[in-house]
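Enquirer: Following are the structures in question.
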Structure I
Amino acid sequence: MVPLGIYLDNAATSFPKPEPVCRAVEAHLRAVSASLSRGTHRGTVQVEQLFLETRGLLGELFNVPPEHINRIVFTSSATEALNTAVFGLLRPGDHVITSGLEHNALWRPLKKLERLGIIELSVIPCPEGLPLDPEDLACALRENTALVAVMHASNVTGAIQPIPAIGQLCREAGVPLLVDAAQTAGTHPIDVQGWNISLLAFTGHKGLLGPQGTGGLYIAPGLEVEPLKYGGTGSASLAAEMPTWLPDRFEAGTQNGPGIAGLKAALEFIRREGVEKIRRREVELAARLQAGLSQIPDVKVYGPDDPAEKVPIVSCNVGGVDSEEVAYVLDEAYDIQVRAGLHCAPQAHRSLGTLEQGTVRFSVGYFNTPEQIDAVLNAVESIARG
């Protein structure tokens with residue numbers, strides 16, 4: 001494979017991975033590779049310990065009480081986690097509130113249930129790709145509201161939603177809150193207890209710096225959620241139904257041992273570095289990029305003006321040039337990798353008025369450098385000059 005140049009597509013998948021992550025995946029494949037809960041030999045015992053320790057690290061990161069870490073269930077992605085929450089919790093006649101920024105990972109499951117006539121769906125507008133207004137959400141609450149489901153941060157504009165305020169509204173109304181933390185887990189503080197988050201969906205391959213094919217869902221005590229998948233768990237094998245206890249109830253099939261080994265190593269790296277340090281560096285780089293892009297004629301930057309109100313995503317357009325064309329030139333002529341188009345979030349682009357053009361999305365990661373940001377600015381300036 002050809003090595004990547006200046007990689008600014010971390011909102012899709014973070015790169016590069018910390019070296020301990022790569023070593024952990026290889027070591028698992030070479031030395032263990034047993035299956036979770038499938039036997040009692042020492043290989044399976046080692047895998048049991050691996051999964052338990054990884055849940056513990058996630059619990060520390062999200063402020064899940066130690067006695068509830070088994071309520072963090074592993075999935076293949078944030079998409080699977082969101083589908084588990086939506087299809088497992090909602091029932092006929094339920095009302096759901098979401099925002100106008102959502103990724104298709106949440107939007108499509110909700111729209112599917114709406115088309116089937118199972119739920120009513122209210123969408124809080126987010127003009128210009130900015131966060132929703134909690135007052136608008138408060139006005140949308142009904143007696144039959146069964147769920148508020150929102151992303152923590154937009155994967156298009158980077159706008160951070162006011163989850164603590166939303167959580168307080170949900171607490172007062174007695175409504176569960178589902179948060180899509182795909183863009184914030186690992187790079188932004190998350191407090192499921194303090195913010196009253198009932199369901200937290202996350203992926204391992206973005207800010208958590210782990211391998212693809214990893215993710216999870218935290219389910220707060222007291223919530224009755226049906227599994228999305230049914231099958232073998234290595235426990236209660238005689239029963240025709242899924243186990244009632246967590247995490248087994250939601251972890252049917254052979255689990256991704258090498259992926260979880262890599263995720264554990266990534267979480268240990270994040271714990272050593274510190275979330276605040278990671279966020280500070282990424283925000284500084286994103287601020288440098290946003291300020292520079294804003295000074296280039298014909299370049300329009302979208303989303304919040306203050307980089308501190310965003311995750312390190314900067315979306316822009318260069319005049320009327322199609323975003324995909326700009327991304328192609330950046331890759332082919334300057335060896336800069338970015339994402340262009342609609343980013344699987346058409347609702348956000350409707351809010352921005354960019355459905356036809358899309359946007360060029362630069363998403364900064366912990367391993368980017370100021371020199372790379374300056375090279376990107378020079379490249380965009382050259383493209384803008386034509």
Structure II
Amino acid sequence: MKNYDVAVVGAGPVGSTFARHMAEKGYKVAVLEKKREIGVPLQCAGLLGKRIKKVNILPDKFIINPVHGAFLHSPEDTILSVQKDKPEAYVLDRVGYDKFLAQLAEDAGADIFLNQKVEKVDTLRGVIDIKNKENDKISATVVVGADGHASTISEKFNPPVESFQAAQYLVDVGEKRFQKDYVHLYVDSRVAPGFLWVIPLSESTARIGLFADCNYQQLNMLLKELIDKRPELRGSTILKKYYGVIPKYNSQKQLVKDRVLLLGDAASQVKPTTGGGLIMGFTCAEIASRAASQALENENIELLANYPQEYHEEFRKELKAQLMVHKIFKSLTDADLEYMFRKLKEEGAEEIISHYGDMDSQSILIKELLKRGILFSILPKMLSRRISNLWK
């Protein structure tokens with residue numbers, strides 16, 4: 001049985017980043033990945049907020065497009081146009097980027113093993129059973145579950161995860177129809193609190209997708225309806241189809257058990273409003289690496305508890321705000337959404353959103369809309385009271 005200081009289950013971007021942090025600190029690190037090829041198949045829209053460059057390494061070669069703005073569409077196509085002078089987000093080659101982050105971990109000294117399906121883990125002893133021809137076992141002082149929404153590690157000490165279903169098409173419209181540095185977001189009460197998106201890769205190709213509390217048949221129906229309805233998408237050739245699962249944010253999730261900790265989707269570390277999790281996941285990888293280092297240096301595994309404590313201190317307020325927005329959107333009808341968009345446009349919210357909007361810190365915008373009284377003029381009184389309670 002091979003022995004390591006740290007064993008990471010899952011070579012996704014968050015697991016690989018944590019592995020790199022630990023290997024750079026001089027620890028012996030193993031990464032166990034069930035796939036034969038890292039990053040394949042694509043299971044992400046690939047749109048990341050500008051903070052990505054502050055929380056991880058991002059070479060320009062993996063940026064397909066910088067994004068300066070968005071067109072937000074109501075059910076009846078009232079459009080809010082928001083824009084920034086500098087890039088607010090980046091459309092990434094996620095497959096290439098995932099491979100790059102794994103290579104960085106390997107270059108730092110981590111051992112990466114592909115096609116290694118973890119069958120079970122002993123949280124007390126740190127022993128991992130791998131399902132392969134040899135029925136290998138690996139032991140580690142610290143075990144990290146970064147194995148996605150259906151985490152084998154998480155299931156050891158958490159109830160089954162609740163998730164959204166997601167679908168995405170890569171389409172070619174055959175001519176120049178897209179403004180490359182603007183994305184389109186569509187709200188629809190049938191998918192709320194999820195939404196639909198069009199993310200251009202070029203003037204003629206785009207990723208179109210959605211996430212929702214729907215089955216895959218319903219997701220496909222909604223995507224095809226979007227293609228038929230939107231002039232810029234009509235006549236699209238579907239080049240590829242992708243499907244995925246997004247865990248729902250769960251504030252009660254247990255992140256540490258004995259010598260095991262959870263990261264990324266396995267920890268339900270996703271934004272309630274968008275389902276995105278990489279920016280948060282990269283930050284959590286750094287927080288967790290500090291706690292794991294302290295535990296190893298001091299030979300005191302109980303110091304792993306510093307990780308969830310620091311994570312909650314860092315993100316509690318923002319996640320609480322986003323969860324409230326999530327709950328409100330889930331309760332709105334198409335008529336409510338249409339009224340909200342029209343009132344926002346009348347109140348000059350496009351300029352406010354352009355100035356204060358942030359993909360990853362939405363509480364700043366919520367505060368500003370509250371301060372100006374705009375939300376109170378739009379939402380029913382009951383909903384307004386629920387939002388204002390966040391800031392008491």
Structure III
Amino acid sequence: MNAVRHLEDFDDPAFDPFVADEAMFGHCPDPYGPLAELRRRGPVHALNYRVFMGEPADVTSSDVEHFTVVGYEEVNQALREVETFSNRAYLRNIGISFGRSVSTMDAPEHPRFRKIFQKAFLPNVVSKWGESVVDPVIDSLMAAFEKRGTADLVQEFTFHYPFKIVYRQLGLPADEVKTFHKLAMAQILVSVDVAHGTEASRKLGTYFDALIEERRRNPGNDLVSVLSQAEVDGERLPQDVLISFLRQLVNAGGDTTYRGTSVLLTGLLSNPDQLEALRQNRALVPQAIEEALRWDGPVLIQTRMALRDVELGGVKIPRGAFLDVAAGAANRDPQRFPDPDTFNIFRKPVHRHFAFAFGPHVCIGQHLARVEMTRALNAVLDRLPHVRLDPDRPPPQIQGIMMRVPKHVFVRFG
């Protein structure tokens with residue numbers, strides 16, 4: 001690592017991307033009511049979702065006609081039929097932030113590169129990270145509050161937890177972590193703050209370019225080394241595609257897991273009977289995680305672009321239009337999930353949820369996310385006896401119109 005240049009902070013080191021996050025995703029506590037009303041009126045609507053929810057339009061796509069998709073089958077179709085509904089929509093925001101990302105690609109480029117990335121994220125590989133990577137992070141975070149009897153499980157645990165896992169996977173030096181977190185989170189602000197978003201992207205790109213070269217010369221067991229050496233059918237990842245993936249990893253792997261884990265704990269702590277059932281029977285953990293992802297998944301809206309004139313849900317959509325695909329609305333469709341607004345870990349779903357998308361672009365890190373959520377939940381149950389919401393503090397409030405999370409989960413235990 002001595003050969004790698006120091007990671008530069010923002011030109012204005014006082015800039016706080018975590019405050020700006022609220023400008024990006026809003027304060028709305030319940031977007032599901034308006035989405036349900038849309039769904040009652042029809043599965044597809046000619047409107048911009050952000051504007052419909054009272055937030056400013058995404059500056060990177062405000063000049064494009066938008067359609068909001070809320071019906072379960074129509075969401076399924078928009079995510080599945082990649083030959084019609086393209087991920088190239090993300091070129092305008094993710095493309096600016098992350099560069100040549102696989103998230104912006106269609107076939108034949110996308111499946112070719114995805115095969116190489118998948119080698120590092122197969123279930124049998126990810127499962128080994130539980131003890132070697134995940135558990136040490138849990139130990140370090142919980143040691144700060146587990147003897148105290150009170151905690152804010154978001155600000156003291158879930159907010160840091162998946163990001164520290166990513167740092168360990170990448171093998172970053174400890175003194176770079178704080179700056180890395182700031183820059184990585186700022187990249188997603190490009191939709192509302194182009195200047196800081198592109199500054200963060202540029203500085204991370206310079207850093208990762210040097211880091212990849214250093215790890216190729218001196219490879220280890222870290223993810224950068226593995227991906228820089230990985231190949232399928234004799235093909236390795238181009239440098240710009242690998243840099244883009246590393247830029248995106250903290251957001252795709254860290255930010256969403258932080259949000260999903262926070263929502264999971266909110267659902268369980270707000271339903272003490274379900275939390276107790278889980279405490280008594282850990283076999284319920286997988287279905288508790290799936291229910292949390294369905295009930296209030298971290299990514300409510302996914303984006304696609306129509307590659308041709310098409311009809312979806314009885315609505316004509318012109319070529320080049322953007323689709324705001326409301327996975328969160330589909331996950332609460334009462335025709336697929338009875339009593340959908342209720343958090344219920346005993347639910348026996350017969351339909352898939354779309355928290356990790358669907359089709360060729362289904363989340364490549366979903367197995368790791370489930371491992372992280374599982375180990376975080378078991379640690380809370382094992383190490384915080386009789387954990388419960390703190391009656392003297394405000395209850396958790398999940399908020400946001402695009403990506404969802406509670407800012408605080410105050411608990412007592414012991």
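Bear in mind these aren't lab numbers, they're just calculated from the coordinates by the rules spelled out. Just so it is clear, the model here is predicted, and its values are computed rather than measured.
Enquirer: For relative contact order in percent (Cα under 8 Å, 6 or more apart), which of I, II, III scores largest? Please report the intermediate quantities before stating the final value.
Expert: Details: I: 24; II: 19; III: 28.
The maximum falls on structure III.
Enquirer: While we're on this one: A value of 30, 30, 20 was computed for semi-axes √(5λ) of the Cα gyration tensor in Å; which of I, II, III is the source structure?
Expert: Values: I: 34, 27, 17; II: 37, 24, 18; III: 30, 30, 20.
Answer for the origin of the read-out: III.
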